[in-house]
Structure 1
Amino acid sequence: MRTTITVNGEARALDIDPRTTLLDALREHLKLTGAKKGCDHGQCGACTVLVNGTRINACLSLAVMHDGDEVTTIEGLGTPEKLHPMQQAFLSEDAYQCGYCTPGQICSAVGMLAEVEAGLPSHATADVAQPAAVDGAEIRERMSGNICRCSAYPQIVAAIEAVAGGKA
């Protein structure tokens, strides 16, 4: 099946089996290996990418569902010469250990901050009538779908707080 997805700002035409996940299309067909295949069941968050600015688990979504969509992977957030603020904060806060989950963590954190900016509450939001405070509890709740088996959680929260507070 023919589908066109804009990936990291570039329209990419794909002729793929309609059962191909977005994750497999990115990794196997487009050779963008930043998003990782962790559990392949949407439970770990290693495959998190942004679709039209919203974070999703790419392993749970079929590529053909995203015809015409804008997909941003870790490769599209920044460059080695000009890192995205979240990428820089992860480096500055040492918010990674083995690095396997890091691309998904970073994409999820970028999407999470966009949710906060849009005024979307979480289960940890104390007063849904007020803007959510980007504090440790809020970050931990919103990032709960991203697992780090190395347990770099304190550094991940610090990196997100740095970007949210404009310190990164």
Structure 2
Amino acid sequence: MHKTKTVQEPLRNFAKVKEIIEKYGTERSALIPVLQAIQGEFRYLPQEMLSFVATAMGIPQAEVFGVATFYAQFSTQPKGKHIVQVCDGTACHVRGASDIIKKFKKDLQIPEGKTTTDDLYVTLETVSCLGACALAPAVVVDGKVYGNVNFEDVARIIVTMKESDDE
């Protein structure tokens, strides 16, 4: 059952962003740590928060949006509770990473053309390299590395991910 958002909820979000800005300061050099903290709080950088940051820090909106979209670590799209990264670098690709990606999409029921489930449970990312070529194809789920992943492993990885919710 989905919870209806109240007027107070967005206000609390802005209050949290204000706290973050107060913690790091309004110097231009604080922008990246501020954005990292906001993304840590919300799992992405909502557009209205970026506008708020620009105003509160006295930095042009174009600059804040530029930083938020330039660095790969930042996302302006909502991400799931769990992040599944599948390496598709050369070694992983040669060893079947593209089929592993398709299997994750199918098993996680990620809509065509999207990377995140509609319920924001999981985001599937394809990455260029995880630095684990000897483990190709490699997958990282919420920071945990899985190596030599095959079709059967995909189902086990998903079960393990879901079991972590019960802990």
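Data overview
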| read-out | value |
| --- | --- |
| Winner on relative contact order in percent (Cα under 8 Å, 6 or more apart) once structures 1, 2 are ranked, highest first | 1 |
| Structure with the greatest value (metric mean count of other Cβ atoms within 10 Å over residues 105-112, set 1, 2) | 1 |
| If helix-only ellipticity at 222 nm (-39500 (n - 2.57) for each DSSP H run of 4 or more, over all residues; to 500) is computed and equals -15000, the structure in 1, 2 | 2 |
| Value 1.1, calculated as distance in nm of label points 7 Å out along Cα→Cβ at positions 25 and 65, assigned to which of 1, 2 | 1 |
| Given 34, 19, 13 for semi-axes √(5λ) of the Cα gyration tensor in Å, calculated: source structure among 1, 2 | 2 |
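Only the coordinates and a few stated rules stand behind these numbers; no lab work does. Keep in mind that this is a model prediction, so the values were computed, not measured. Cβ atoms are built from the backbone, for glycine too; each structure is taken alone.
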